[in-house]
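Any read-out appearing in this document is the output of simple, stated calculations on the displayed coordinates, not a laboratory observation. The model shown is predicted, which means the values in this text are computed figures rather than measured ones.
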Structure P
Amino acid sequence: MPLNEPADLETALLQAGELLLNGWGFNWYRAENLMRADDILLRNQADQLLGDALAAFRRAETVFRQKYLGNPSRQTPLPDPARMVELQSFRTLLESVEALRTRLRGASMPPDDKVWRRHRDEASLLSSLGQCDAKLAASAQALRAEALAITPAGLVDMPGQIEPRLRQLSDLLDERSKLLAVI
């Protein structure tokens, strides 16, 4: 059959395209692959929300420094030690958020290979991971909302208010890791 006929050329191109997409054993439209893509999107969204929360915390820290610590002068060359303790506890909170963000970005996915699929039910595992990541994104969004509502005066009480949210995020990341643990 000659390929110069329009219908045959179109068919040949479609077959070549299908071979390119599926020839290496990867089907872009398998449910598992869609769940993998959704999982990555959810984790990226949660990471972005945590980044927004960090930026809001840093802005509040800057305003706190300007308002309560000020610039050194002859009369007060050193800042108030009580305010410095408050600021240090807040800096510890920022480091915790950054550590959680690093853990979130480094969270792994199950490998996509034949051996893995033979020993595990990939669809249910990916579904569980997706649910866990949806909870992560919701918790990160709540943290972002709390961070955006912070005032310099409220910065002092913020570490105590945010720690339960950070624990929740950490527990969700631990749960996610347990789902991927080889038993």
Structure Q
Amino acid sequence: MNLSMGKNETCPTCELDENLSILREIYFFSELPLDTLKVIAYLCVRENFKSGDYLFRQQDDDGRAFYVVVGEARLSHEDADGKVTIRDFGKGAFVGSLALLGNSRRLFSLQALTDTTCLILERQKFSKMMEQAPAIMPRVMQAVVGGIHSWEQKFLSQMDAGCDKCKQKVGVSVI
């Protein structure tokens, strides 16, 4: 069961400042001006998940991106052969940014391993903001391209040169 928590009633400005500080550290928003980040910080909500709750499930198109404020969550994929753990995410992880850019069914499930609090931005809110400031979209796209490029560079540097299966998995940046 998800327990939704809106803006901090005792100090809404404190939560807004915390959200802004978080957004400034996320690669996806790194190219955006401060005024735009302030709007996005306002649009974000915090949501608490109990251990075992799903933040999203495979095949969902929830249109939400998650920043893990507190806790841990496990990414997994399920097919006819069963469920496979992909990796765990903890505090500071930003997951699901591409869901903000367009409709897409999730290829994975993300489940809370511990009680987890996330800062969440929804596609609908993000899209409306982008409609108001269309000049921002090239900056967002540049951040996404940079994120993909950085990920692939890291993968290449850690890949065993003799691993044929690994070689089959590179090339995302040429799409």
Structure R
Amino acid sequence: MQSRQTEIISLARSCLAVAVPSGQVVVLAKAARVELLQALGGSFTVKLRGRLYRIDGRHADALGRPEPPAPATPEGGDDEALLEQVWQQLRSCFDPEIPVNIVELGLVYRCRLDRTWRGKRRVRVEMTLTAPTCGMGSILVEDVRRRLLDLPLVDQAEVKLVFDPPWDASRMSEAARLQSGLF
């Protein structure tokens, strides 16, 4: 597995975080000194007193980082361009414990677009988790849903968590297996 450099940051303000892997929402206090372990896809994984926490990009300023920019409307506005943008958004969702996005991890089973009566699009995603008991499941599902709703042409996003078929490492891309140390 590749080594990563970490950075110690004093939080500029109190902010919400999610304990990993339990999924419990907590408040990290202003001036808490956290170790930044991962900053990928607009979310951050930090360590504080031996515990891991995920901080959403909406709280990036607490870490002295800019909030990720909103996606632009795809050129042409056609379904093919939008579907590519949907997959880009899915690739911006990362497992908080390993530096691999949910697409490369093989967690996304299905993704499709439908037109809504308002002329916009509904995105329907079926995804799974690496373990059914993962406390981060609802957090990842909400992260996916919110990122899809950030797309200008999308007005509905349905993200369904499924466990059939069960996930296993064979679903990972080759790059993800190499990056995570699973050959």
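For the reader, a short list of remarks on this structure follows.
- Structure responsible for -5500, with helix-only ellipticity at 222 nm (-39500 (n - 2.57) for each DSSP H run of 4 or more, over all residues; to 500) calculated and labels P, Q, R on offer: R
- Origin of the value 35, where relative contact order in percent (Cα under 8 Å, 6 or more apart) was derived from one of P, Q, R: P
- Source structure of the calculated read-out (Cα extents along the principal axes in Å, 95, 44, 23) within P, Q, R: P.
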